[in-house]
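Here, each number is a calculation from the coordinates, and none is a lab measurement. Given the structure is predicted, the values throughout are model-derived calculations rather than measurements. Cβ atoms are built from the backbone, for glycine too; each structure is taken alone.
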Structure 1
Amino acid sequence: MTARPAFDDLPELDGTGVRHGWGVVPYDIGSIANVTPDMVREAAHQVRTGETIPLNLAVDAFDPPLFGRRQVEHTVVEAGRNELEDVLSELNPQASSQLDGLAHVRAREHGFLGGATSPDEARERSGMHHWARRGIAARGVLLDVERSRTATGTARDPFLGDPVHPDELLAVAKEQRVELRPGDALLVRTGWAAAYLAADDGARARGAASWNGLHAGEDTARFLWNAQVALLGCDNPAVENGPGDRAAGSLHRRVLPAFGLALMELLDLERLAARCAELERWEFLLVSVPVHVVGGVSSPANVMAVL
């Protein structure tokens, strides 16, 4: 990586209003490069109780999956007289708790991260195999926006599509007495996944079209870049709020092809949030090993917090 400029010093992709870090972030692992070995060693010191809390929903938790994605088909076959084997087909890694790869979204005609205009080039240069070979480990920080809103009497329906702005994230961090540091994996709880999975079919139809999440505007991109966040995860379908605001733009476009920022979606943050509240400690070691698919553009999140 070269010297890292401030967000407001980054160039823009013409006609998009999107600032980019091309030439600053590495195109194979993107923001995960923000985590140094020293940071991982320090993150390991966050382990106090030794509890392990996976953050993955079942691969078939959403039935049907959102956005018209295919449901996984699971068959158990008798491979021999004394053996059973699993066969998974139609497995879309983005149908449940997921990790968006760097070749998942392009910035219009400007291309994928670093300007790769060919999908094949993007998948070779920025495919999921690069993260899989390295693995992901970092200090994790959970900002429980839903808990904060409930405590202050400002909680609203997770299906309203409310935006969460950077100033609210910083306010929650102050309430929780936790400080974001460069190289952190930032998790944000909105309460959407738990509400959706507990809802009836009518409410689910509404929740599939609208969800609370991070505001998609430039201020959020500025916050994430300047904070040197390594990974951003949420318990909603897109990290950003949906259906969003055309004037705000797309947070995916601002951070995936522009910054190479790792995104996790549809995480199960309920058990982690409850335990963090009990311990009054909102930081932990976060680890993820993506599925090793050469040229992959996504993976099941395969993520766990270690307290």
Structure 2
Amino acid sequence: MEFYGTIGPACAQLETLQRMVEAGMTGIRMNLSHGPLSAHKDWLDIIHAVGIPQLLIDLQGPELRIGTLPQPLVLEPGQSLRLGQGGVPCPAALVHAARPGQNLLLDDGRLLVQVAEADGAALQCTVVRGGTLQSRKSLAAPGLTVASPTLTEEDLQNLQLAGACGVTGVMLPFVRGAEDIRTLRRALEQAGAGQIRIFAKIESLAGVQALPEFLPLVDEVVIARGDLGNAMPLWELPRCQKQLSAVCRSAGVPFMVVTQMLDSMCNRAVPTRAEVSDIYNAVADGASSVMLTGETAAGQYPVEAMEYLVRTARTALE
């Protein structure tokens, strides 16, 4: 079984990564939505110095995100928020597609805004559920189809560097069907990196429905519960996870479960009972990999979080 952490400011030190490996971590994820491979030579050097065998890069793909902010924005319910020209940067395709009344979920649904006006250049929104908005956070528009390419220009540049950087797997967000996988496979082969494994992230209803179509084309499926939980009422997410697990199991395709597995450990040294039960159940359902994201990238207890992830998962394997 594989145990992944996500590299970020909280763990990008030689000693911290070594302790995480000693705790049982077998691989590390680098989220390229926050910067290209070429900007992370320092992180790559540390990863290779520690000798972490598995290195996954998480592409931008067709994922929607806000742009870079000069500083975090504190949003209060009822407040007005402008997305697009003259406001918070966001994809132009979203600005063109969204209409008044459209709900927009930011930062894995922690914040919720509703479009009040759309003029083609920007979306004037009202904050429904407030909080602190930071740069490059995820943006989801439930029920709305937003045209976007499988791979961005930056994705293609990252794939050109992947082989030389020791990348062993590529995670493609928001897989919508078999053609997305074929596009990535062609890009890897053109980059001379056809040996790199493909991890297909299920983050939308389109991905859920298309899973049987692209399942034979991927090396591993990723049940990415952050945006997937935005695509449906949250109480339906556990059933969806179970159904996806069963499909992968029956097809003999490995799958990973990720997102908020130990979210409380971003700020607490000990997880909740619900979190360790979640890890245990994911492994008992047949997950071949589990991964931590913000817990290791930005949390206060990256080593302890990895220890709880590994020890809990191993009890499900006994």
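What the table below lists for this structure:
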quantity: For mean count of other Cβ atoms within 10 Å over residues 86-93 computed as 16.2, the structure of 1, 2 it came from; calculated: 2
quantity: Entry that produces 0.75 once FRET efficiency 1/(1 + (r/R0)^6) of positions 166 and 286 (r between Cβ atoms, R0 = 25 Å, to 0.05) is calculated, selected from 1, 2; calculated: 1
quantity: At a computed 3.3 (distance in nm of label points 7 Å out along Cα→Cβ at positions 110 and 174), which of 1, 2; calculated: 1
quantity: Which of 1, 2 leads on distance in nm of label points 7 Å out along Cα→Cβ at positions 30 and 46, largest value; calculated: 1
quantity: Which of 1, 2 leads on distance in nm of label points 7 Å out along Cα→Cβ at positions 94 and 238, largest value; calculated: 2
quantity: Which of 1, 2 leads on mean projected area of the Cα convex hull in nm², for residues 182-269 alone, largest value; calculated: 2
quantity: Ranking 1, 2 by relative contact order in percent (Cα under 8 Å, 6 or more apart), the structure that comes out highest; calculated: 1
quantity: Identity of the structure behind -10500 (criterion: helix-only ellipticity at 222 nm (-39500 (n - 2.57) for each DSSP H run of 4 or more, over all residues; to 500), calculated), options 1, 2; calculated: 2
